[in-house]
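As structure tokens, here come the structures.
Nothing in this text is a laboratory measurement; each read-out follows from the coordinates by a stated rule. Everything numeric here is computed off the predicted structure, so don't read it as measured data. Cβ atoms are built from the backbone, for glycine too; each structure is taken alone.
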Structure I
Amino acid sequence: MANNGTVETSDSLKAFGAALKAFRERAALTQEQLAVLIDYSVATVASVEQGRRLPTPPFIDRVEAVLDAFGVLRAMARHVGRERGLAVWFREWAQLEETAVTLCTYECRVVPGLLQTEEYTRAVMLNVPPPPSEEQLGERIAARRARQERLRRTPPIAFSFIVEEAVLLRHVGGEEVTRALLGHLLACAELWNVELQVMPLRQPFHAGTDGPMRLLETPERHWVGYAEGQKTGQLITDREAVSVMQMRYAKMRSQALSPADSAELLRQMRGAP
């Protein structure tokens, strides 16, 4: 366990990296040559080999095929776990995200992790005590970046995000970080599988006053919910409870600004490009 008791680190990433390097050298490939063959950057290949970056499912599939690794890397990846850098209470939900069909997120505290820039992520994590070590901070940022690849996953996930305008007006990290974040949100909103809505600051009718929530549809067409508080998280599977969350989320979608109006508000907040 990490010093704060919430993040687990292990040697599994280093073991995966060492195995990847061994298979690469067996194939007589340099990191540069492998990077070209799998369509990833050299920096990504190097970071994975050094155990500093989480191997994503597409990365694993490509190196398996190119290196003819007999399924060894894929098998090892199951134990690497995308857990390093993730809070204990969030891991089960993060695993469900990997195969989700639909994912709905309402946030009133911070910009959802899937939509954050690295600079914003860093500012958020440094703001909340206890301060992480540099290693812990790097692990958490890496875990978040790995999760963000789900925005462009194949098969795609249908995303819906509702974010409070107040979250954006807070300017976490300062003006430059906020301006870059707003530009990033606009870029994410242009993805065909992403719907982003802003809940206006003045909205007398609001179905989300009980706090942030997430809803997820599995490949089997089952819905589950998730709620998070101070150092706690709860996976919600009871059908009645999930139904209530769906009802509230649907209501919020009608109360928030439309995607088009939300994008216009983001452009106004960002100012000139």
Structure II
Amino acid sequence: MTGLASAFRALGVFAAAGLLAATAPAAQATPEPKAPQEFVALSSVDPTIIQEMRYTTPHNFVGEPVDGYRQPLCILTRSAAEGLRRAQTALRAEGYSLKVYDCYRPQRAVDHFVRWAQDLDDESMKEEFYPHVDKSRLFADGYIAEKSGHSRGSTVDLTIVRLPAAPTRPYVPGEPQVACYAPQAERFPDNSVDMGTGYDCFDTLSHTDDPRIQGEQRANRQKLKATLVAQGFVNLPEEWWHFTFKPEPFPSTFFDFPVARRSVAGH
């Protein structure tokens, strides 16, 4: 009986231990950050602005969807989104629409760009996006940096589309590439007006006021710039598509919440 009693006592200890384990709180995963209330989905402010969010797709200089872009959604600070709404109103009166390529960019996406730029063997998208730039020069030449104004939430990459907007065909990974500065009829089809280069073209021809860009192409760049400047945006001279709303609500904060509807749910 003594041995049997010992066995029962041991079973009791194991059962108690199991009960404690069952009732102990499970380890909780760290919740992902959400956007401050000052951030909104652009579509909630102006649903007429066309969105072609390139970094959710493989059609970008990295060649794959970029970290942190969960859904093809433009997120901006409310003041920047309101500025785009006003610009859109002016353009639609003339038969045009804005089209955004990138808006808020999480820090994890910038980190992805940095890792890609450091991998000098990965040049899968060179022929389209940086045919004249040695990849080892991307940091020195300012095309890639460890911080981006996009992560502060008031910077947007965009263009102009003539209405009614023609559809843009899907990009097929591995399809033949054409240099981003080639004539518009030859490079990847985009329903925007002709800006002289494609979006994210790592080349000095992308400088907004490059003197080699003349005629209709120059007029289109100036139209985009003038329309946005009138609403409080400032252009980055090295990129005709890049504008920042001023004053920025978060001039020194680089956010890392994902690009997803849940990040701005209820805003």
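When you work out FRET efficiency 1/(1 + (r/R0)^6) of positions 168 and 256 (r between Cβ atoms, R0 = 25 Å, to 0.05) for each of the structures I, II, which one comes out largest? Before the final figure, lay out each step's value.
Details: I: 1.00; II: 0.25.
By FRET efficiency 1/(1 + (r/R0)^6) of positions 168 and 256 (r between Cβ atoms, R0 = 25 Å, to 0.05), the leading structure of I, II is I.
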Re distance in nm of label points 7 Å out along Cα→Cβ at positions 32 and 48: value 3.2 computed from one entry in I, II; matching entry is structure II
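Quick one: helix-only ellipticity at 222 nm (-39500 (n - 2.57) for each DSSP H run of 4 or more, over all residues; to 500) came out at -15000 when computed from one of I, II, so which one is it? The partial results should precede the final answer.
Numbers: I: -15000; II: -8500.
It was calculated from structure I.
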Comparing distance in nm of label points 7 Å out along Cα→Cβ at positions 96 and 200 across structures I, II, the largest value goes to I
Among I, II, structure where mean projected area of the Cα convex hull in nm² as derived comes to 15.3 = I
Figure out for me which of the structures I, II the number 0.97 belongs to, where Rg/Rh (Cα atoms, Kirkwood Rh), for residues 152-231 alone was derived from the coordinates.
-> II
Read-out relative contact order in percent (Cα under 8 Å, 6 or more apart), computed value 25, structure in I, II = II
